[in-house]
Structure I
Amino acid sequence: MELGKSSKKWLWSLLAASLVTGSMPAMAQSAVSKTLLITEVVNDPLFDESTGEFIEITNISNDPIDLGGYMIGDEEKRGGNEGMHAFPDGTMIEPYQTIVISRYADGIVERHGVTPDFELFDSMKDVPELLPTDWATGSIYLANGGDHVILMDPAYNVVDSMAYMDAKVPGVTSHPGVAGGHSMERLTEKDTNDASRDFVDQPKPTPGELLFGPNAQKDKIPVSDLKDDVLIVPEPKTGIVLPPTVIAMYDKKSELDAILEAEASSIFIPVKKSGKNGVVTQDGTLLDEVLEQIKGKAIPVIHIEDKKLVAEVDRLLQKENLTDVHIVSSRPEIVQAMREKNNEYRGALVHIEGKLNEKKQKELVRSARSSRSNVIVLSQTAMTEDVIRYFRNRGLSVWGIDRANKSQASEMIEMGVAGVVSHDPKEVHELLAAYPEKSITQPPMVMAHRGIPSLKPENTMYAFEEAMELGVEIIETDVHKTKDGHLVLIHDFDLERTTNGTGKVKDFTLKELRELNANKLDPANPSWYQPEITDAVIPTMDELLEAAKGKAVLILEAKGIGYEKEMAKAIKEHDMVEDVIVSSFSSEVLERFAKLNPELGLGFTLSGTKPKEHLEQYAEKQVTDAVQLNAQYFINHQIVTPELIRFAKHRGIILTVYTVNEEADMKRATEAGVGGIITDYAQKLYNTQILP
């Protein structure tokens with residue numbers, strides 16, 4: 001299949017001559033294919049969606065097939081405006097060979113390191129383009145909410161087809177869809193026309209490789225990480241929409257049954273060394289005996305202050321097959337060592353030495369992040385509402401340790417702690433039970449999406465300054481890299497929607513971008529337009545870092561991959577490390593940031609579909625994914641479930657939802673108990689009765 005760009009012009013003419021306009025029938029019902037199969041589809045790629053889609057096909061017969069005149073696309077109706085493209089004459093596909101079709105070949109190389117066989121638009125000179133047909137007037141552009149992929153022979157017979165989400169194809173059961181960046185990949189060569197069974201959710205797409213056949217990459221078959229045994233801990237009976245998790249302090253084994261009867265969600269277990277290798281609780285009970293007794297009933301929170309215990313505690317947890325645990329210490333290196341043993345263990349740093357000044361708060365943020373902790377455990381004397389908010393704004397939950405002889409649990413609940421560590425969990429439950437319905441002790445954090453675009457041009461200094469003047473403590477924005485290596489703030493990959501320019505951001509220098517007007521009427525939001533603002537420009541990341549210092553926490557979403565080093569360097573140079581959370585839809589990008597500077601906060605952005613079954617198992621999976629990345633969640637508000645909110649709360653994971661613009665949805669999210677709300681209308685959350 002050697003075909004260069006020089007062959008394309010005559011092939012276009014050849015194909016046009018071979019297609020007779022108006023002679024094509026409507027698409028027939030898909031039959032079970034025994035020759036050619038659609039084997040992998042990416043419809044919602046990471047980063048620039050226009051460059052990352054691909055479709056893969058293979059030949060499951062025993063003979064080579066000439067694909068000349070065969071068509072592939074997403075248009076099921078003759079004359080429609082989606083895409084249906086043809087393979088050039090002489091395109092041969094051998095048995096179990098793959099052919100990968102992309103919109104832009106360079107986008108697949110950038111993401112996956114694989115050169116596609118064909119592309120739709122000219123981005124790489126050595127990759128031939130598929131040819132247009134008069135079946136459809138557009139090009140393949142797979143819809144995120146549902147679409148079809150159809151393979152037809154030259155006589156317009158459907159050879160294979162698949163559909164996902166809300167799309168329908170006669171005789172085909174649709175796949176439920178996957179999260180952004182994932183693919184739908186065919187598991188076996190047996191075609192049942194049920195895409196929900198034939199295709200699996202592939203977290204790491206494999207263009208050019210098959211999961212079946214003589215060269216099957218069986219090690220890349222995704223293994224379901226939905227666990228059979230998921231611990232659902234008791235939920236306090238209270239009117240608080242997001243009540244703190246109740247953590248019982250372990251004193252002695254004889255009280256364990258009473259603690260479990262008091263429905264504590266977790267049990268805080270201080271341990272110490274005994275003998276050569278033994279690990280015991282403070283009353284001398286072997287740790288493994290305690291773990292065995294509470295297994296399946298409450299979450300162990302193991303407090304370690306001796307680093308020599310790390311290996312043995314890990315061994316005991318492995319013995320009990322326990323990963324749903326918190327490791328607590330005042331020594332970051334101990335938490336880090338345990339997290340390195342198993343990245344499903346969660347970490348928490350404890351501070352019980354008096355009040356926290358600003359310097360110490362910053363140190364704790366950095367230590368928590370670098371040790372891969374998601375919780376700060378404080379004594380009551382160290383807590384104030386401002387301290388709790390400071391840590392929450394930076395992605396860290398706060399648990400409070402109550403006094404044994406003079407309880408102050410009531411005050412801690414009012415301050416907004418996410419967890420109460422108590423010697424008397426029954427008393428804490430009684431305090432929580434006294435709250436009326438829809439009480440709020442942990443108001444969701446308000447996060448200004450691209451500044452306040454409903455008042456000032458989005459992602460400009462005008463919008464960011466408006467947010468800070470309103471008192472917004474967290475601002476979210478988007479980071480791109482220019483042609484000459486500068487970091488700028490703009491959401492779209494293309495310039496057209498928000499500026500008077502055209503083309504890709506990455507293809508312009510900073511000087512060229514700064515000459516554009518960044519205040520443009522958006523037909524989707526005409527009321528946002530501020531015609532009196534004539535000097536809005538695309539800002540640099542440096543400008544915002546300087547303006548926000550001491551005023552706001554920044555969520556900086558990396559819109560691409562490969563410039564993490566530049567972002568991390570700039571954040572450090574502005575002394576904003578503890579005040580920044582870098583976010584991405586890509587776990588790889590977050591892992592790169594963590595290696596560059598483990599003191600940076602991380603935010604994992606999640607889209608996709610809302611699960612309809614196994615809700616607790618999906619909640620456990622999503623929380624574990626965040627724990628492994630040491631990230632908080634930014635999740636589409638339409639796919640959040642009550643099960644996920646509850647599960648995450650007990651594990652110290654903060655859930656923030658995006659993008660919530662309607663007041664009814666803001667109220668619904670607040671009453672559901674989310675930790676934060678990303679919105680284009682921060683002023684609504686402040687100026688209405690939604691927040692207390």
Structure II
Amino acid sequence: MLEALLLMLVLGSVCGVLLGIASKVFYVWEDPRIALVTDCLAGANCGGCGYTGCGACAAAIVAGEAGVGACVVGGAASAAKVATVLGMEAGAAEALTSENTCTGGFRAPEKFSYMGVNDCRAAYLLYAGAKDCAVGCLGFGSCVKACKFGALKIGPEGFPVVDVEKCVGCGACEKACPKGIMQVRTPSQRILHMNLVTDRLAPCRQTCPAEINIPKYINHIKNKEYDKAYLTIMERNPMPLSIGRVCPHPCETACRRQLADDPVSINQLKRFCSDWVFDNAAPVKIPVAPDTGYKVAIVGGGPSGLSAAFFLRRLGHNVKIFEWMPRLAGMIRYGIPEYRLPKAILDRDINRILGLGGIEVKTGVKFGEDFDLESLVGGGFDAVLFSIGAWKHASARIPDEDKTKGVVPATIFLRAQTEQGVGDPCPMGKRVGVIGGGNVAMDCLRSSVRRGADEVYCLYRREVKDMPANKVEIEACHHEGIKFMPLTTPTRFITDDEGNLTGIEYLKNELGEPDASGRQKPVAIKGSETVLPLDTFVLAIGQTTDSSFADKEEGAVTRVETFKGSLVVNPDTHQTAVPYVFSSGDSAGPPGLLVAAIGGGRRAARGIHKYLMGEDMALPSTRLRVDARRMKGHIPGTMFDSIEGVERKGRIGQPELEAGSYERQHTYAEVDLTITEEEALKEANRCMRCCLTCYNRDV
């Protein structure tokens with residue numbers, strides 16, 4: 001017995017020695033910080049970090065292969081703990097959230113009956129799925145099963161719905177979707193994204209010059225989620241209160257609902273939502289990216305400049321706006337009358353933009369006189385954006401138009417009455433004529449009525465139906481007693497001995513052959529001279545940018561090319577021949593829609609951001625380019641010309657002050673009013689939520 005015990009003791013000692021030797025030979029050292037870092041992570045083992053689990057992620061962080069914020073679930077709190085363990089600074093990062101880009105669901109027709117496994121990846125293997133839409137959601141919920149945080153569900157219409165409060169941006173849903181419908185992005189990535197031909201876009205959204213996600217915000221309104229609708233609008237349009245009052249809504253021209261009855265009142269819904277949120281909700285928090293340390297100077301505080309400032313700040317850059325007028329907003333303040341856009345409403349939009357912080361403003365300074373490119377660069381600015389607007393009026397080419405008292409450009413006429421003490425003195429008589437057929441001309445005509453003119457005339461060289469002004473503005477002029485004189489060409493001013501205007505002589509026109517625009521060219525009828533008694537004549541035939549500052553003989557600005565008053569830019573990046581100089585809005589091309597200026601501001605912000613960060617500035621070759629004026633360039637097949645099964649429900653009318661009332665004719669009270677909540681819900685329910693091939697057939 002004793003011998004056996006001794007034998008066991010000897011064997012145990014030998015094994016112990018051998019194990020000790022083996023532990024030394026085969027020892028693998030593990031950094032003790034890995035365990036500490038693992039404890040700092042969320043412990044979800046979701047794979048959102050790109051590693052197989054939390055242990056592997058911790059090892060990568062300690063090894064320097066991943067950042068301290070690699071755990072997307074733990075977020076900033078986890079990053080701060082990891083940074084403390086490693087003796088580093090966590091810094092700041094943007095939150096990732098998931099988004100579903102398809103709203104087809106049960107509405108999309110099927111090519112065949114699929115009877116296989118209820119999994120999107122399995123179904124996709126058979127001819128890319130049974131759905132007729134090649135890029136549409138298959139609806140089996142593989143993304144829902146992949147989400148470990150309950151942030152996804154298949155909604156009643158058969159497509160995934162994201163709960164942004166629960167979403168941690170782990171990316172599991174994106175990996176599980178075989179069609180790339182689920183996308184995980186930061187707010188900055190969403191700002192930088194431009195519409196692509198490969199995107200899933202409704203016709204209205206394709207047509208919007210600002211690229212607003214129209215179906216999404218209308219669906220939020222339908223569900224009474226007004227704050228979410230507002231945030232959706234603000235992703236592309238930082239001035240929704242103002243644009244909601246003056247936008248000519250080309251998106252409604254593309255609305256497929258009109259095939260059944262009338263287009264959805266998209267602009268009225270945008271205005272309702274923006275007004276409601278401002279009047280009833282707490283300030284909506286708008287995310288801003290971590291500070292990049294770069295500074296951008298914006299010359300011109302009009303709508304495009306303000307838009308660029310908003311998006312540049314959201315991308316993390318510091319901005320300073322230099323404006324030559326006393327207050328911000330440019331033509332939208334000094335050129336649009338109060339009855340269309342109350343300036344208190346405009347100021348709400350501006351204050352919301354400036355409320356982001358990191359945006360400085362200096363007014364009353366003019367480029368070329370008070371500062372120049374060299375002083376801006378010397379002041380530490382890394383990029384400069386020109387957004388100076390179109391303040392220079394076009395000539396009517398009538399002899400003595402600059403000398404005749406009572407002849408005034410539209411820009412001065414409107415500016416002088418917009419704000420007390422601003423602009424040149426502009427007395428107005430009792431018989432007013434306005435030459436032009438655009439919205440600016442309509443503003444001058446309707447303003448003349450409110451200023452007390454007895455007779456107001458609109459002179460236009462073609463027919464009324466050829467006027468480029470919004471039809472609602474032309475109708476409003478009729479309601480307010482304005483007289484239209486189509487097929488008219490003024491040729492001479494008639495004055496008294498002191499040079500005061502007493503009338504104009506004009507020729508009557510007839511329409512000849514089509515010109516380059518496709519419209520019939522007006523031809524003057526010889527011997528048709530007629531005199532119209534007038535004491536005020538307003539020139540409203542167009543404006544251009546005053547780019548004379550680029551005509552200097554020295555300095556970097558001389559390398560900025562100009563063409564017909566505009567700065568020459570790359571249309572995708574808005575960059576000029578001087579790499580750090582950009583331009584947007586009217587100064588980057590002929591004057592256009594205000595909503596287009598908003599969109600141009602975001603594109604310019606994207607170009608500047610890419611330039612500053614040293615990234616590729618070019619847009620993808622699949623960039624969607626829609627001509628909103630001519631309704632061309634839409635994604636093939638999306639402008640379907642027939643719809644089925646849609647119940648006829650006419651659109652809600654535009655509420656307005658009563659035509660002929662004292663308040664409308666003699667004050668600057670806002671004419672167009674906001675629809676009620678009940679009307680907004682009714683109108684939102686008319687939206688068919690179109691996409692590439694499908695739409696609601698039960699609205």
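Computed from the coordinates by the stated procedures, all read-outs in this text should not be read as laboratory data. Because the structure is predicted, anything quoted here is derived from the model rather than measured. Cβ atoms are built from the backbone, for glycine too; each structure is taken alone.
Hey, Rg and Dmax of the Cα atoms in Å derived from one of I, II reads 31.7, 144; which structure? If you can, show how the numbers build up before the last one.
Numbers: I: 27.8, 91; II: 31.7, 144.
Derived from II, not from the others.
To which of I, II does the computed value 10 (relative contact order in percent (Cα under 8 Å, 6 or more apart)) belong?
Working: I: 10; II: 14.
Derived from I, not from the others.
For the read-out volume of the Cα convex hull per residue in Å³, for residues 314-353 alone, a value of 84 was computed from one structure; give its label from I, II. Provide the component values of the computation, followed by the final result.
Values: I: 61; II: 84.
It must be structure II, since only it matches.
Given 0.25 as the derived value for FRET efficiency 1/(1 + (r/R0)^6) of positions 306 and 658 (r between Cβ atoms, R0 = 35 Å, to 0.05), which of the supplied structures I, II does it correspond to? Don't jump to the answer; show the numbers that get you there.
On the way: I: 0.25; II: 0.55.
So the calculation was done on I.
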